[in-house]
1. Here Cα extents along the principal axes in Å, for residues 113-160 alone has been calculated and equals 50, 17, 9, so which of P, Q was it run on?
2. Quick one: relative contact order in percent (Cα under 8 Å, 6 or more apart) came out at 31 when computed from one of P, Q, so which one is it?
3. Which of the displayed structures (P, Q) returns the greatest value of mean count of other Cβ atoms within 10 Å over residues 17-24 on calculation?
4. With distance in nm of label points 7 Å out along Cα→Cβ at positions 49 and 217 computed per structure, which member of P, Q shows the largest figure?
5. Taking mean projected area of the Cα convex hull in nm² as the criterion, which structure among P, Q has the greatest value?
6. Supply the structure label, taken from P, Q, corresponding to helix-only ellipticity at 222 nm (-39500 (n - 2.57) for each DSSP H run of 4 or more, over all residues; to 500) with the calculated value -12000.
7. To which of P, Q does the computed value 3.9 (distance in nm of label points 7 Å out along Cα→Cβ at positions 177 and 241) belong?
8. Give the label, chosen from P, Q, of the structure having the highest value of mean count of other Cβ atoms within 10 Å over residues 97-104.
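What follows draws every value from the coordinates through simple rules; no lab data is involved. Because the structure is predicted, anything quoted here is derived from the model rather than measured. Cβ atoms are built from the backbone, for glycine too; each structure is taken alone.
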Structure P
Amino acid sequence: MTAAIRHPLKPRRVQFDFQDVPLHWIPDDPLANHLINGINLLLPAGELWFCRVYNQALPLVRDAQLRADVEGFIRQEAIHARSHSKAEQFLQGHGLDTDTYRRKADWLFEQFLGDAPFGIKGLQRLPGQKQWLIFRVGVIAAIEHFTGVLGQWCMDNKTWDKADPVMADLFRWHLAEEVEHRTVAFDLFQHLCRTELGFYVSRQALMAVIFPLFLYFLAEGGRSLAGQDTDAYSRWLSRQSLPRMLLELERTGRRTENVPTFGFLLRATLRWISPRFHPVTEGNTQQALDYLARSPAARAAALRDSEVAA
């Protein structure tokens, strides 16, 4: 992988029209469709939470370049949340219940990881408020490790060329930006930690929690949508345990290459353990920028911005 290319992180005000997109936008692969469609229900709550946490952390940032990166990250993530909210409406338009799963995502980010977790009032005024903020910045760093490696997987993927071009572009545009800003969350967490030892121990402890949570929410989103489908395999999938879902992910990923395998995710997690780890080695920035230069949605957004500027 190449080093990150230093450039300003800019928001691309993309728009997507899902009117003619089929529910099974990846042909002949129910597991891939259900898992990836489920991500549309998780991302809006998560990415708006990212923005809230980072806006609170900005006053603590002492490095001008990092501050600019964090501000660019916030602007990009806000557009990600908006775009995937439109994709949730696409699922609702196909008659699917999205509320049941989304309530779990909302609980995770608004209650468990919120400013006042479990309804604890006045946490902002307690001595541990700053530590709670830094803890949540670390949670974002762990999550962004997966969005970055999944972004690079998507940049390398060829099978989505056969998928619906609009929905494929939604995820490719989003994941290209995840590759583009893959170092920001890690760098911010490191910047706010007092010592390198504390940073290393903290990020390992956080990953021990985030990795299983990530797998659970990935599987649960897929199960919630699979149970509303009509084919026998999807109905069977909706009843499977998390270990069985991960086995299916491994099998399907190897067979179709429409989704990353569980082994891919596990290896990415193991790389995080190294004291020398840095996400700069986890992706190819130029490859991501090359996709963003040809993404239909990103190109249309750039054209609209240039017309407004003119």
Structure Q
Amino acid sequence: MSTDSRLKRLLEAGEFVVTGECGPPKGANVEKLEKKAQCLIGYVDAVNVTDNQTAIVRMSSIGAAALLVRMGLEPVMQMVCRDRNRIAMQSDIFGASALGICNMLCLSGDHQKFGNHAAAKNVYDVDSIQLIDIVRRMRDEGKVECGDEIDGVPRMFIGAAANPFADPFAFRVARLGKKINAGVDFVQTQCIYNMDKFKAWMRQVVDRGLDQKVHILAGVTPLKSLGMARYMAKNVSGIELPDALIKRMKDAPKESRAREGIQICIEQIQQLRSIPGVHGIHLMAIEWEHKVPEIIKDAGLYPRPA
């Protein structure tokens, strides 16, 4: 089916794409969203809009994504299964499409115990793989999940997340295959620091021919400080941060550690560009959006394709 997604057109043309990320504010402060967006315009091909990440209440992903459309950015609207049943999900997809949003990322969502409403009830009516299938059927078959016909098909380019580092490692590629069978078009991975393990995962992906069925965008996050590196290595599930990188941050002069973190990110991007089957990067500069132009330029990814 045709779509208005520029991200889709670039990937299908064989471009090495760059997606960014923009976390909505914890309120209705549009100026804060605009400030982040201005740092990304011209440097990324699309921007993920998170959906109450870490289960903390924020501006809705649909509302924030619609604002980004008005600002001249192409959003990737995230949708988590934690907060909606299938009725609300499909309704929101209709609304998002009507507002000019043409990319979405299907996620399970962080458990509410990690957020600021630990007593809230989760939903999880469907999981992320079932959500992918629902969106595919809406787009390709023109039907909602129950089989009723749709009046105005939402032409979403469908994305999902992949974690190459979660246990058991042997099943990671099999899980990716399930998402592909459900209908996913592109995948964004967890932050990559253990490059050797990621390369091993990608070899499995390529050996099975999965890179020919889905566009894989490798996730990168610049390290702001030694404290951030140590925290992510110890506390963030699904992230493997080698001791050598932590030592490199530690050995850098304190006043230069932020720049060292950026340099590590640039080197990672350059390595990722040479790995068979990788179609782009997903740059998650968490509350550091003003550094995105520097990273993209120094990594040799600027200017972006017209």
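1. This figure was derived from P.
2. Clearly, the read-out refers to P.
3. On the way: P: 14.1; Q: 24.4.
Evaluating mean count of other Cβ atoms within 10 Å over residues 17-24 on every structure, the highest lands on Q.
4. Result for distance in nm of label points 7 Å out along Cα→Cβ at positions 49 and 217 over P, Q: largest is Q.
5. Top value of mean projected area of the Cα convex hull in nm² goes to structure P.
6. Label of the source structure: Q.
7. Values: P: 3.9; Q: 3.4.
Computing distance in nm of label points 7 Å out along Cα→Cβ at positions 177 and 241 on every structure in P, Q gives 3.9 only for P.
8. If we compare mean count of other Cβ atoms within 10 Å over residues 97-104 over P, Q, the biggest value is for Q.
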